[in-house]
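Asks: See the structures that follow.
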Structure P
Amino acid sequence: MEEELQLELTYTEKIQTSSGIIQGLKDEANEIEVFLGIPYAEPPVGSLRHKPTVEINTPNEERLCVEHAPAALQTQMPFDTLMCVQIDHQAEDCLYLNIWTPDTIKDKKRPVIVWIHPGACMSGSSSQPFWDGTNLSRNDAIIVSFNYRLGALGWMSMDHLSPDLKGTANLGLLDQIAAFRWIKKNIAQFGGDPNNITAFGSSAGAVCILGMVLAPNTGGLFQRAVLQSPPMFMCSSKKWAETKGEIFVRSLGLDTSDLANDLESVEIETYLETQTFMTTWPNFLEGLAPVGLSEDGHILPTTLIEHFFNHPLPKGHEHLEIMVGYTRDEFNFFFPFLPNFQDMDDSMFVRGYFTHIFGHKNARRAYELYKQEIVPPMSPPSEVTRYMCSDVMCRISTLLTAENLSLQGHKVWLYEWDYESNDVQNVIKAAHMVDSVFSWDNLAYWTDNPFLGPGDEYERDRIAKQISLAIINFARKGDPNHDGIPEWPLYIQDKDVRDRNAMVFDREIRVEHNLYDTGLQLWKTVLKDYVKCTQFPIKPTRRVSSKESLSSPEEALQ
């Protein structure tokens, strides 16, 4: 039977790359060619476990690239169950990419869209079916996706603990940069234009694109960026990143005398157990993202918020064009895991969520500002808090970044996603990630998924085409406009911040002016000064021999 199936496959022509001479599959039904599991770097295993990404150079090796490679090692996060994600095929050897192309005629110079998958830098994979590039590629574009190191293996700052661990804070980011370098070098062989590459990411993937912009020597790797709900708090300050690294090492029962070798010998199951242990931080933001990008002084010279709110982009990215969006109900993504959220009173929210963000001194004042100035009248405390959490997660940082880059002369198109999920519990609505579901035009994969729920298939298909074609057109020519949507103007034209334009994706797509203006102005004038640093201010002082010695990770701070 296997031999019969093998005979039915039609292979592509052989393609010469720096990874070898590769063949993929011809998908004749969709008139595209697919290459899966192409290595873009040396496997980060053994002595390379905690080392920066090493370029692969095996041009003479023949490779049949017809199956997805393993995902990066990971533990399941709560939101994985919401989206019915289960990734069984995992390995440390995970640095592979996938390519969907209409054909491999070299002189076509098609636009190239490179996807960085979401998952809080803790989970996810390029092989998940809803990130399949077939439908996008049918629009005469080349789609690329890849895996990168996740969790502590990719994002735990231990640079300061051993001279042999330089770069550990952002190894996942170095993987991503290596993938883009491979694409820049080889994509012409697949019919792509190496000078017309668009970086496309959602959630953690979007944050990583911003990280690549700040990293040294990345100019020219991509010319455009599509950013969906970048949670910019995921980039830790140097001090807080080092604190988490120390807690992680202590939780493994290690000291720093021979740390690099000791870490290399740690069983991977122990690694995963320990990083899962760190997701129990009491601060809801740090609990969602115990690891991720961090300021380290050389790969990332500063935090994302500090740079993108205030400064021009670094050399090499002066002409970067940006399409950026957020969802109306970002924080609703977490409602299924917060069963008592709707029943809490204002004092509980002030002591908890608002204190985490604004500190004890300003928590009540910030709550009252939201209640009186931002949310609709008579809103319950849960609604006040939901607005604030959505702002802190993505909305305000997206608006402030879009404004700063527009004033620096970049072309920026901004959207808000209002089209609602129809999940069984009726709590998701226009939550974090709903726009990404539609952007890939892969709604068939979501038919039985509780994250999206049942709905009008014709209406959903129309909206999926509207957003996906906007992304394709933006990648092709630097402008998201197409015949299926109203005229979409730049976010800010002529540097006039009093007239901001946004496309709203809903049942009736429309352009709105000065969207969420009251909230934005309050953040710019008052609330920004209330924010405290969302990190613990001190380093661990008590030696911990193993993770079993801790009932919670913050004990290491005492």
Structure Q
Amino acid sequence: MLTQLHIENIAVIEKADIEFRKGLTVLTGETGAGKSIIVDSLGAVLGARTSRELVRTGADKGVVTAVFETNNADKWLEDNDIDLEDEIIIQRRISAEGKNSCRVCGVPVSVSQLRELGALLLDIHGQNDGRQLMDEANHLAYLDGYGNYGETIDQFKSAYADYKACKKEIQRLSMDEIEKERMADSLQYQIDELEKAQLKVGEEEELTAKRDLLRNSEKLTEALNGAYNVLYAADQNAQSLTDEASALIGRAAVIADDLRETADIIENASSLLFDASERIRDFRDSLEFSPEEYDNIESRLSLIKKLRRKYNMDEEAMLAHLDDCRRKLSELEYADDMLIKLNKQLEKYVDNCKKIAAELSEKRCAAAESLEKRIVSELKDLSMPSVRFSVSVEPLESDVGFDSTGADDVKFLISANAGEALGRISKIASGGELSRIMLAMKTVFSKNDPIETMIFDEIDAGVSGIAAQRVGEKMSDLSRGKQVLCITHLPQIAAIADNHDLIEKTERNGRTYTEVRELDRKGRALELARMHGGDNISELTLASAEEQLFAADKYRLTRNN
């Protein structure tokens, strides 16, 4: 669960340290106080996209640090070579220039890695989730997320991949005779050109070195002659002088044994000089400048460079391209036979996809029936007594009867009031109903979700009265198995929370500051009274707040029993 959040120089928050506890925690405050900044900061530290505008004006950087106590991410930590500890400390720094620095337990990580980790630690529900629920393209994913048939989905994905690969190969080989002849001519031309060139890997480098030798052969011969004369051929050469010195020291070593090692060194030097002289002589004698050979090398290098420019490849890649052209030409020659085989194989792949898709459809229908009952049960708890919720699973309209997801067209339909026909959520559900549907789904899905912390950013949109109280009770129930954080404007929801943090905005010396403080029982009553009646807190609004807190205590006591 999330235990601590440190925010520094993010938007209007200069510095804030928030400690989070188990159960349901609400964050309240006036509009514009900075409640959304808390959610944005949590999103940032868990890999959400940010910009430099998030950094407080005048600061060189913004910092968000979050601390979690959980073992949900142990495998991720191991896979990313991060030591397992009692706490997971995540930090993200955002510079005023927009640059990011991310660390997990002190180890540098990328933003994409933070995003992977964040998906294991936290589930943030915002207004975008409501839009996703209204988009029918997402309904299949919601149903599959609820159903326990992941293995069948994987089987279908594998079968569909085989089908697509085979279909792509058929499309590649299917062409009219004119196109086939044009392609065959092009391939044959490339084959002839590359075969005629008789390329070898590393040939250009070898020829370039040889050409440079020939180009400088006169200077090279002059230098080699000079070296050979100094070492061996001249009257006073290094070899003869070294031999003479070796003889003299050899005689001295007979008298003085300490000179034996020196005598050996000089004798070895004489041997090395002789060897070097022979090597120089042999290399010099091999240098015979041939204008014809030089022209042949230049011509060969010109051909290789021309081919490199044409194909934009080195010798090794051109040889691989030659093999590829031969293979493609062979395929063209036997394309008709291959197409017959591929079409037969495609029929088998289609049959296999349909078979697995049918199994998947059965499981989706069963999951849909179960999901309908559970969602309706949750929605009735949320003051929608006449609600009907249906998961429509219909055959997909497709040429082959399936697509990459299977053979099903899934839509969520709802009737919020008695006597109304089922219709699309986007057309029928009001803002408050949409919020409650989303909360119902989160409640149902959370039963099998290992994520321990859930955040609701204004789940109370469009909700009031008894419905608001039921939303609060539902989140309180949810918090028995999860840590739940909720940003709310409604006193009914704030009252039932286990913990209450107040977000306040103040102005000092012409600057805006947002601060966060935990409320005690008295502070909670005052905040609930403000939420009821604004800044003019009366005895009546305060009494109403106290009554709400007492009712919430009673509800939690009843629930726990």
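Laboratory data are not the source of any read-out in this text; all were calculated from the coordinates shown. Worth saying up front: this structure is predicted, and the values here are computed from it rather than measured. Cβ atoms are built from the backbone, for glycine too; each structure is taken alone.
Asks: Ranked by relative contact order in percent (Cα under 8 Å, 6 or more apart), which of P, Q sits at the highest value? Please report the intermediate quantities before stating the final value.
Replies: On the way: P: 14; Q: 21.
That would be structure Q.
Asks: Now for a separate question. Between structures P, Q, where is distance in nm of label points 7 Å out along Cα→Cβ at positions 38 and 110 highest? Please report the intermediate quantities before stating the final value.
Replies: Values: P: 1.2; Q: 3.3.
Top value of distance in nm of label points 7 Å out along Cα→Cβ at positions 38 and 110, among P, Q, belongs to structure Q.
Asks: Determine which structure produced the value -8500 for helix-only ellipticity at 222 nm (-39500 (n - 2.57) for each DSSP H run of 4 or more, over all residues; to 500), calculated from the coordinates; the candidates are P, Q.
Replies: On the way: P: -8500; Q: -19000.
Label of the source structure: P.
Asks: Tell me which structure, out of P, Q, gives 1.05 once Cα Rg over 2.2 N^0.38 Å, for residues 62-373 alone is calculated.
Replies: P
Asks: One of P, Q was used to calculate distance in nm of label points 7 Å out along Cα→Cβ at positions 246 and 270, giving 2.2; which? Intermediate results must be reported in sequence, preceding the final value.
Replies: On the way: P: 2.2; Q: 0.4.
The read-out comes from structure P.
Asks: One of P, Q was used to compute log10 I(q)/I(0) by the Debye sum over Cα atoms at q = 0.08, 0.11 Å⁻¹, and the answer was -0.51, -1.01. Which one was it?
Replies: Only one of P, Q returns -0.51, -1.01 for log10 I(q)/I(0) by the Debye sum over Cα atoms at q = 0.08, 0.11 Å⁻¹, namely P.
Asks: One of P, Q was used to calculate mean count of other Cβ atoms within 10 Å over residues 142-149, giving 28.1; which? Intermediate values should be presented prior to the final figure.
Replies: Details: P: 28.1; Q: 17.6.
Source structure: P.
Asks: Let me ask something else. State the single structure among P, Q that was used to calculate FRET efficiency 1/(1 + (r/R0)^6) of positions 206 and 230 (r between Cβ atoms, R0 = 30 Å, to 0.05), giving 1.00. Display every interim value, and only then the final one.
Replies: Details: P: 1.00; Q: 0.45.
Only structure P yields this read-out.
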